[in-house]
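Several structures are given next for inspection.
Quick note: the coordinates plus some simple rules give every number you see, no bench work behind them. Computed from a predicted model, the values in this text were never measured in an experiment. Cβ atoms are built from the backbone, for glycine too; each structure is taken alone.
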Structure P
């Protein structure tokens with residue numbers, strides 16, 4: 001099993017090209033099902049998760065070719081099932097529910113269950129789809145859905161849910177009449193999904209706000225244009241923190257600065273130097289930044305997917321910070337591993353109190369989920385000495401060419417193998 005070997009304590013300087021967003025790619029890849037034909041998607045990141053989603057689309061009967069653009073042919077659907085062997089590797093497979101119901105009138109999707117950062121139930125998905133005419137049975141670990149006719153309706157989500165919003169949205173585009181989704185997720189990735197569907201002939205208004213109006217159409221067809229996936233704001237935020245935590249300066253290219261505003265705001269509040277252009281953002285620091293308090297919230301609040309990375313930065317900040325996690329009930333699992341590097345963190349309920357230290361020290365740490373992995377890499381970049389991050393497969397789910405990009409800005413980093421002797425040459 002691959003691991004990541006770092007030798008920290010070096011300022012990172014230079015530019016990093018940001019890949020397409022994982023969390024926009026996954027719903028768009030499966031949304032191709034509602035518009036039969038051949039689709040061309042650009043800027044799809046090459047990640048374990050996108051590969052898994054393409055595998056699912058292939059199992060359904062829609063082949064794909066990965067090149068400069070990703071080509072998917074959804075002319076034929078052979079199966080209406082998202083089986084457990086795929087869903088268990090990537091929870092986003094539950095996004096097949098809405099498109100399959102809209103396309104086939106039925107869907108059989110394995111329950112995703114829990115994960116390392118919390119249960120994340122799909123009750124809001126089912127309630128929203130029931131509102132527009134779907135019926136469900138739970139049996140044998142699967143959700144079995146059927147619909148005779150999709151009909152527009154008004155539905156208010158009990159809680160804000162990104163994937164729930166996306167699932168209902170993908171079905172509602174083919175409903176008869178108008179569907180109104182209130183308390184909908186406003187994340188940029190939802191907006192990108194709506195842009196893709198509108199390019200296929202859908203009529204969606206209000207995406208990017210908490211109220212989305214979908215005027216149903218009888219059919220969709222692939223856009224004649226390539227749809228380019230928006231840049232990954234979480235990947236960009238991670239590299240911006242890398243510039244600050246290493247007391248260097250990293251510039252992220254091919255980004256939408258407006259999508260990064262919550263992260264930019266917090267970094268500036270901490271004393272980092274942040275500059276923005278039309279398609280780039282840079283962040284750095286000449287020394288230790290100072291502690292700030294944050295609370296995660298749905299967009300446009302501070303993203304939960306940046307909480308772990310910000311905690312790593314606070315571990316070396318001046319003063320004491322408080323980080324309150326309001327989205328997932330078990331998203332502080334990285335804290336125990338940060339302690340191994342010399343951090344001082346106290347967890348009480350959904351709040352972490354972090355007392356910044358002048359210096360962290362390298363150690364062997366174990367990743368528990370994707371963003372926890374990123375926090376450990378960031379802490380390793382700031383720590384003196386060598387850090388080994390185990391379970392690197394978590395990072396491969398969401399960070400394209402991580403070693404290459406970090407090396408390009410001066411990090412001393414390489415992949416290794418868990419349980420095998422380290423390479424003869426020094427990581428120095």
Structure Q
């Protein structure tokens with residue numbers, strides 16, 4: 001009761017201080033859930049249409065709670081229901097999104113990892129740098145920030161200025177770092193929108209000083225969500241960084257006959273295994289025990305607005321999901337196919353990024369490792385839409401065809417980088 005009373009007071013204060021013209025200055029509700037600097041932390045919290053009325057018929061709700069038991073002990077999750085679509089954010093795991101659901105469509109997969117594993121139980125260096133996989137079960141997890149690819153050795157400067165080699169682990173650290181600030185922001189305006197925002201910092205003495213402000217938002221009653229992220233270098237020197245948005249899909253979208261499509265200029269195989277089947281890179285088969293993953297490096301084409309669109313659709317073409325983003329921000333797309341038995345993890349990944357998931361050394365050689373100047377920030381936007389009928393899937397396919405135009409994608413079995 002105390003928490004609910006404070007919450008209503010917060011909403012009222014925000015409403016009273018706003019303009020009466022929502023088109024000019026919409027009312028904004030803001031609730032801080034975690035702030036390590038102010039000593040704020042709420043284990044549980046809930047807000048819905050009754051607490052903060054919005055101009056919508058959607059029955060929406062946002063709630064936070066903490067998981068207990070097993071390796072998920074202490075993991076905090078935030079559930080958002082916009083009245084049509086539901087998703088789960090994990091502040092404890094780098095602001096990853098566990099799953100998205102709308103009607104009978106799910107964005108997510110059935111990982112062999114069944115719990116939402118707390119980072120305290122993850123050893124990134126185990127199994128030759130593959131420890132990241134011990135907690136891998138999210139629909140969307142960011143890879144980065146200092147590096148984002150496969151395990152391998154790379155050079156760096158140590159605390160006395162000497163050049164030494166460092167073992168880098170799979171997909172970086174950001175997905176296993178808890179957010180130090182978390183808040184829910186709701187814009188009431190003519191198009192009400194719910195935002196879940198979090199600050200995740202990847203800092204060390206004699207090392208990177210990077211931060212990620214992650215925002216996942218959705219319009220009330222919509223069938224889409226949007227990522228608006230900002231990466232900042234807080235150092236006095238230039239800093240390399242990488243980011244890959246590792247989006248993973250299983251049933252019901254992934255099945256025999258499912259298909260990937262996108263506006264693509266070139267397709268290259270990630271390794272020799274993928275090269276054997278590159279001509280069928282966009283097609284999916286049923287689960288097969290012992291399947292060895294195939295990975296393809298795609299160069300997306302941009303439309304007149306600078307954005308591209310990717311689509312995964314089921315076999316009959318009446319369910320699908322699309323990813324839309326500016327190519328200048330995310331110029332590379334990795335397509336990962338792990339069509340193994342369901343018990344092994346039947347999943348495909350569609351992964352826009354600043355580069356591909358080779359080792360950082362290989363990506364640097366290829367000119368795909370970005371740098372941030374001191375205090376520089378880079379913005380990233382990714383929109384994800386669920387298509388719950390044939391009409392929606394067909395419309396997405398037409399948009400992609402419009403971007404593709406008369407350009408025929410070059411499909412090349414030559415590797416896109418040294419498989420270190």
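Determine which structure produced the value -3000 for helix-only ellipticity at 222 nm (-39500 (n - 2.57) for each DSSP H run of 4 or more, over all residues; to 500), calculated from the coordinates; the candidates are P, Q. Structure of origin is Q. Structures P, Q were compared on mean count of other Cβ atoms within 10 Å over residues 37-44, and the highest value belongs to P. When distance in nm of label points 7 Å out along Cα→Cβ at positions 45 and 405 is computed for each of P, Q, the one that comes out at 0.6 is P. In this comparison of P, Q, the computed figure 15 for relative contact order in percent (Cα under 8 Å, 6 or more apart) is attributed to Q. A value of 1.4 for distance in nm of label points 7 Å out along Cα→Cβ at positions 53 and 397, calculated from one of P, Q, originates in structure P.
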